[in-house]
Structure I
Amino acid sequence: MTKKLIIFIPSIEEGGVEKNLFIVANYLAQKKINIEILTCNSNKSKYFNKKIKFIGPKSSYWQNKPRLIKYLVCIFFLFINLFKKRSNKLIFAFQANIYAILIAKILCSKIIVRANSAPSGWSHNIIKKNLYSIIINLADDVMVNSNDFRKEFDKKFKIKSKCIYNPFNKAKLNARSNKLLLQKKSLKILSIGRLTKQKDHMTLLKAAKLINPAIKPEIIIIGKGKEYINLKNFIISNQLQKIVKLLGYKANGYNFIKKCDIFVLTSKYEGLPNVLLEAQFFKKYIIACNCPTGPKEILLNGKAGDLFKMGDYKKIADYINNYKSNIKKIRKKINYGSKMFYRFDYNLNCRKYYKFILENF
């Protein structure tokens, strides 16, 4: 009987989780693992190996619905799918882990999960934390994407997870190109991420007020989300229109990273942010919030970039204002990060994913 891997990800969007999904799923398909993806976004099939089958709703009606709606729809499809035949199927939850675990266990199916974001951002509620702890321990295996994440996760939920870094596909980044309209003599400061409170772009805008105009800053924020209006209003009310640009979502953000001088990440919590890996690969100076988890690990505790405390916009402005005077020190940090980048090697970490799957079949 042929074994199947069902990857459960109800909502395929444009973030780091999705980038890893594409890389991992395509690698596993090349290794002749029979893969089915359960999602409401079958429109994303162009990013996957042709051998991968999409299950779930075929109608485009669900593609742009809120996440919770997609979760409920895909839970129904997962129940039906497992109810028919479950003995030869392994579920790999990339998203909505708790829902997927409950359905799998009700139907006595095996399930492994990938936790994506550090629990610090959402585990303050004691009832929610305890409930999550009970359910996550029902999973047959759990993986996370950074060592700091693993330590925090295991301690809070009394579990033994495995760490596999995000596989970094250099070929994909080098293959893409487009034309950018940026000021020639400006100091280009870039931030990429969904416009949400988690990503905390407001801290960068507060820092923008303190940046010396003489260094000709040009701050570019790429992303879309619910905080757009708040950010836009702050820019207008503080007369930052000349130096700050909200460009919305860009399918290809790599070339903005290539052209920037400084990359800033202000998130309140992460897992292992892909955008920092991309900035480090392109040898950019990185300023990142020392949030749980990922930035400190990627930047090697400040040896490969600079860290600041959550919400400390004054420190961000200070780093930016002193960019040129500290350029020798900054270059050393950039070079050290580049030297240690092998940790995120594509083949090394994809093989770990492959082993993780085989161990659980």
Structure II
Amino acid sequence: MTRDESMKRNLKTIDNWNGEPIGAGESRDVTLAVSESSSGVVVRIPLHIQRAPKPGPVVFVTAALHGDEINGTGAVRTLIQDDTFRLSRGVVILVPVLNMLSFERHSRYMPDRRDLNRCFPGSKDGSLASRMARTIFDGIVSKCDYGIDLHTAAVRRTNYPNVRGDLTDPEVRRLAESFGSEIIINAKGPRGSFRREACRAGCPTIIMEGGEVWKVEPTIVESATRGVKNVLRELDMLGGTRKSAAFQVVVSRSKWVRAEYGGFLQFHVKPGDIVEKDQPLATNATLLGRDRNTLNAPFDAVVIGMTTLPAIGPGEPVCNLGKLPKGSKPSDLRRLRSKEAGLGERLSDDLASNVLVVEPAEETIGSKK
């Protein structure tokens, strides 16, 4: 089946959404039954479907696949409530909370202790998580031509906004580049993950990672909504001009820098900072403030994510660094970002408000430990 044939088929499924017809030019709030609670009550997730007057691609935008990652929920709700957000063609399916069972528990995991984002495409007779994954896959992914899934960092961590996708797929690359984030991480995703299995099923999908769990952070919401609109503009579904970042780099290798000793961290970098090889990242000290060692960048990199918990044990992750591609100079990227004086710098400053960042002591600069 060609992509055009697939788009026509998917539009027909919108004509009759589970018995509720959605005509051209209409918008409607609907639900999708995905499971049952232990009391036998049907669990439904709310969706908002907006259909343009003209035919075009069908795109899903989902959030809270992990129930504690609600920055995306804030972004999707912002789009739903935006009276100026009107498609010129195609259909967008907006899902503020994909994993209702985990969302109700403020948890990453399902009640059966499984990670839903490792259970796709799921099965009709498997575990609770697997059955829900199958229902979501059949009820949403199978009806769509493209997908955007919004995430945050895990608990006690924060992420500078970045887009992730399998760039060997030209359509995934198209979505990732048009989203407009500074950082794109080239990766298929883990086996059983939503985006990886959606791509395998013929629905090119990217994810955005940004911010922390249990929060709706204004600049993360701004970054996500801007990115979603950028993608829809790239697909000729939405009017207006795409908004670009000051620069864009593709990261193919990342590394967590881990603590050598237990202690209390003093951070020297913020999420999103662009660092040079051997630049100090954090100093580990005793509770009385006596320095034990300083962790340094192993290569030129961007700080993709970092812990927000300064009390650390040996081997625990401190900073997630994305290695800059060959030819990208940290000084040039920093200059481009400062020249823009836009969303990039505001994001970095806002995310750093949850950690105390100070300049490293002069004697630690260049020291390995």
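No value in this document is a laboratory result; all are computed from the given coordinates. Just so it is clear, the structure is predicted and the values come from calculations on it, not from any experiment. Cβ atoms are built from the backbone, for glycine too; each structure is taken alone.
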Value 0.15 of FRET efficiency 1/(1 + (r/R0)^6) of positions 236 and 292 (r between Cβ atoms, R0 = 41 Å, to 0.05) was derived from the coordinates of, among I, II, structure II
Matching 62, 41, 30 (Cα extents along the principal axes in Å, for residues 44-211 alone, computed) against labels I, II points to structure I
Working back from 6.3 (distance in nm of label points 7 Å out along Cα→Cβ at positions 108 and 332, computed), options I, II, answer is structure I
If distance in nm of label points 7 Å out along Cα→Cβ at positions 36 and 244 is calculated for I, II, the one returning 5.4 is structure II
Computing helix-only ellipticity at 222 nm (-39500 (n - 2.57) for each DSSP H run of 4 or more, over all residues; to 500) for each of I, II, the value -11500 comes from structure I
Matching 21.5 (mean count of other Cβ atoms within 10 Å over residues 132-139, computed) against labels I, II points to structure II
If you rank structures I, II by mean count of other Cβ atoms within 10 Å over residues 52-59, the highest one is II
When FRET efficiency 1/(1 + (r/R0)^6) of positions 12 and 220 (r between Cβ atoms, R0 = 35 Å, to 0.05) is calculated for structures I, II, the one with the largest value is I
